[in-house]
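Novice: Read through the structures below before going on.
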Structure I
Amino acid sequence: MKNLKELFLNSLAEMYYTENQMAGVLPEMADAATRWRLCLAFESHLAETEGHVHKLEQVFEAFGQKPKSKKCPAVFGIIKEADEIISKNKKSPVINAALIFAGQKAEHYQIASYRVLRDWAKLLGNEDAADILDEILDEKKEADARLGELAGEQRIEPENSGENEKPEIVESRC
């Protein structure tokens, strides 16, 4: 890269790709979950992720650019691993633990990326973009915390969860 702005825009394009890819994999993760709370967590994060795509478009606009997507090898690997975890554990009592593991890996990668992008936006003097990226970062941290709470529960296996009764949910795959 020739300068920080070019590096920023290139990295932003990778995160735009990442969010679009995650929007495709989160429904699979929700479908694979056998605990309704985990399913709902993935569904909720899907809605946030779709919002992140829109927010990233606003960041591009704040820099006078049209949104661009650049394949991100890191997220490609994370998604490939998530797919393997789902397929290898689909019928297993540890599927929920495996899904949380995969989800938190993705969140941690994104948290690190958005923290750097926010800081670069500030260095580039674009507070509007930095504010938007900070919003995304906060939502990523919250999603990670939700998964962490679910991981910290002793009852991650459906037969031990006491969660056989699903609440009435409108328009949900859970």
Structure II
Amino acid sequence: MITVNKVILRKKTLSDARDDYRWQKDAELARLDAGAPRNISYARFLAEYSFELYYPLGDRREFAIESPVGVHIGNCVYYNISISRGEAELGIIIGERDYWGKGYGTAAINALLEHVFTHTGINRVYLKTLDWNIRAQRCFAKCGFKPAGNLVKNGYNFVSMELYRHPWQTEQREQSRD
């Protein structure tokens, strides 16, 4: 479990499945992730979900995001982990709309970065976000990510962003002095 400011990051459990299913079926959330809502039964989703919990991929670390009072509000992940290149990709979703625009995404990303840069050999974290998703870009910039270019994938235009360990550590030291 990782606790920073407004959020708790914890290992995902089977009890998270109902929320994750609801979020993956949500058209607006799918649009923010450049995808389509999932269209499968809950029984099939639960079977896939259970399998992924018990047999996780080696290049992926997923966490549930909880509010301080224990409400499951979203998920975050670092994936495409490459030990040889010392890098991983970051993803986040705040599925509960009541928690949008209140700093929970920023807090979750900061908690995940704290974990990644303190407890792994990863030196670079990168991400991509839709070019029109200014709210996400502001959140990522607030966490220290810098624009790293543009890309087109599956007909969508993305902004890629990245953050390196050394600038992150420097910023953390400066903040701790304040």
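Novice: Computing Kirkwood radius over Cα pairs in Å, for residues 56-127 alone for each of I, II, which one ends up highest? Please report the intermediate quantities before stating the final value.
Specialist: Numbers: I: 14.4; II: 12.7.
Answer by largest value of Kirkwood radius over Cα pairs in Å, for residues 56-127 alone: I.
Novice: When helix-only ellipticity at 222 nm (-39500 (n - 2.57) for each DSSP H run of 4 or more, over all residues; to 500) is computed for each of I, II, which one produces -11000? Don't skip to the answer; put the middle values down first.
Specialist: Details: I: -26000; II: -11000.
Clearly, the read-out refers to II.
Novice: OK, next. In terms of relative contact order in percent (Cα under 8 Å, 6 or more apart), which of structures I, II is highest?
Specialist: I
Novice: Which of I, II yields 49, 38, 36 for Cα extents along the principal axes in Å, as computed? Each step should come with its number before you reach the end.
Specialist: Values: I: 55, 29, 27; II: 49, 38, 36.
Checking each candidate, the match is II.
Each value in this text was obtained by applying a stated rule to the coordinates, not by laboratory testing. It should be emphasised that the depicted structure is a prediction, and the values quoted were computed from it without experimental measurement.
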